[in-house]
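Please go over the structures that come below.
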Structure I
Amino acid sequence: MSITPQEGTRILAEALKAASTATLSQEEREQLHVATLAASAAPQRRWSVESFAQQYLEGEARERFLAAVPNDAARRSLFDIDRDALQRFVPARIFRLEGDVIVSAPLEQVGQVVQVERAEAPVVDKQARGNAPGERLRVEGVVIDDRLGRRRA
């Protein structure tokens, strides 16, 4: 069975985003990031969600990813990844820091300008509810634009 590139890519992107909201280890979170980048860059274009998970994910990251797919038919249906649609569905990685600071970075800049590091001694704030305990973010670059705006929810 096969589905349209747009629909298959949407299902893949939604599953990646859903899995990213789970409390995962830094390594599992990195698997999701690498898998998302690979979806756009891999020479193989025809996938099922299930074969994509087998290729790029393992452990809890794979389980959460597959659990986010609506049914077995959607997991097993073949589709060609629509790279433009994937960019629209998952354009960035979004980090929420202490103090409600939001950092949004294009996927390809994570690991370059934006560095995710493991904290040596993770501070566990019982009031801060998040899914990335023990991670720290480092961003360095030249500011191109600085403006006031509405706060995002």
Structure II
Amino acid sequence: MGLLNKLKGGGTGLPEKMTTQEALMVFMCASILADGYADDSEISRMRGLCVRSPIFQNNTDSQDTRLIIKVESWFKNKSFSMADILTKAGASLQAQHKETAFAMACDIAYADGTVDSDEEKLLTDMYQQYVPISEEQAIAIMSTFQSLYQSA
């Protein structure tokens, strides 16, 4: 974002520190975008997570939509890589929300019934780099969603 845009308050630049909602939305959106397309089941799952999560409980549907659009603009901005955005989001989260971010990303990744290699790589990068949690925690979370979304 250029200096004039910063003065005007415009642009799609990343904030110095994201809010908890913004950071969690980054991880959910990244999970949707990992395989290159947004599946309807993944979008529905993200909306459902917002409705059920105490972190988003005071938001209206319109506020959640604005938040999704804001985060999506960061991913569309060619000035930032996905790694830049995930690094900033992970650094913005308090320790107790790092596992939440990973769980929300897993929930969305597994929502369509399969996790492809791009989604698996992103989830691995998430738990190892962006929201560091133990491998045991990551396996337990992934196993839960794998069981939940497996087909009959």
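Each reported figure results from applying straightforward, stated rules to the coordinates on display, with no laboratory input. Everything numeric in this text was worked out from a predicted model, so none of it was measured. Cβ atoms are built from the backbone, for glycine too; each structure is taken alone.
Observations
- Origin of the value 2.0, where distance in nm of label points 7 Å out along Cα→Cβ at positions 38 and 62 was derived from one of I, II: II
- When relative contact order in percent (Cα under 8 Å, 6 or more apart) is computed for each of I, II, the largest belongs to: II
- If helix-only ellipticity at 222 nm (-39500 (n - 2.57) for each DSSP H run of 4 or more, over all residues; to 500) is computed and equals -12000, the structure in I, II: I
- Source structure of the calculated read-out (mean count of other Cβ atoms within 10 Å over residues 22-29, 16.4) within I, II: I.
- Computed over structures I, II, percent of Cα pairs over 25 Å apart reaches its largest value in I.
- Structure responsible for 2.2, with distance in nm of label points 7 Å out along Cα→Cβ at positions 14 and 94 calculated and labels I, II on offer: II
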